[in-house]
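Structures incoming, each one as structure tokens.
Here, each number is a calculation from the coordinates, and none is a lab measurement. What you see is a predicted model, and the numbers here were worked out from it, not measured in a lab. Cβ atoms are built from the backbone, for glycine too; each structure is taken alone.
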Structure I
């Protein structure tokens, strides 16, 4: 039976995704339609799970925390398989997806692909409105319209 860590390594190598491996945390750069961002794959063998974080490429300045919280609150309502998180200590904004892997002999890489691609898709679809939230003076209503138009 393939361990989760082995499945992650196999998947990344099959897809030819360059990665850095540091004790069950894999760093992978993702190139979306509009920008490049870092992602982190956290393998938790003891509980048979993987957490995948797509990290927004810019820090959120403190004066934009309220705006970003409103935007990601609205975004999170529409997500079924993940959510945005804002770390107010450093302004890091990330999208998290998570998968438990029950014991058994099955193709874990198929589940990993769904986990990774759903994260990448969510980041890629929302990164533009998140950038507008930080770098423009658009209000929440204008941002919601911009988000609806990007879908």
Structure II
């Protein structure tokens, strides 16, 4: 599994508990427990600077990351690297704030429609998508909601 934008490593640890070997990429420091787990290879760098190895992963995860990346980078570099990094029939999981997210509507790099994600990540076919409202509470917004979109796709 490759986790792009792993954050503190919480989902990394959940995957390791289920027996996965995980490569975690993030520009920030990882939770200490994840850094010492032999099943985790922590790569402290930006997504833009990480070269995804070809055909190396059955699962690539981008949880709440894609909307912070420049649209041009996603469309012209990252998407093809992800497609090449997945093995045949590999799975891509993306969660992102939806276009109608009130808080971040004007401040993020890119929102994507279902159709745009399908085009950008072709030949990955998104088989399932879920939309949900999630609660959040942090400065400067205080208590608020986000429209979260979740996509699961498989490489053809």
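Comparing distance in nm of label points 7 Å out along Cα→Cβ at positions 38 and 78 across I, II, which structure shows the greatest value?
If we compare distance in nm of label points 7 Å out along Cα→Cβ at positions 38 and 78 over I, II, the biggest value is for II.
Looking at mean count of other Cβ atoms within 10 Å over residues 6-13, point out which structure of I, II has the largest value.
II
-4000 is what came out when helix-only ellipticity at 222 nm (-39500 (n - 2.57) for each DSSP H run of 4 or more, over all residues; to 500) was calculated for one structure; which of I, II is it?
The read-out was computed on structure II.
Any idea which of I, II comes out highest on percent of Cα pairs over 29 Å apart?
I
Compute FRET efficiency 1/(1 + (r/R0)^6) of positions 14 and 62 (r between Cβ atoms, R0 = 35 Å, to 0.05) for each of I, II and report the one that scores greatest.
Ranking I, II on FRET efficiency 1/(1 + (r/R0)^6) of positions 14 and 62 (r between Cβ atoms, R0 = 35 Å, to 0.05), first place is II.
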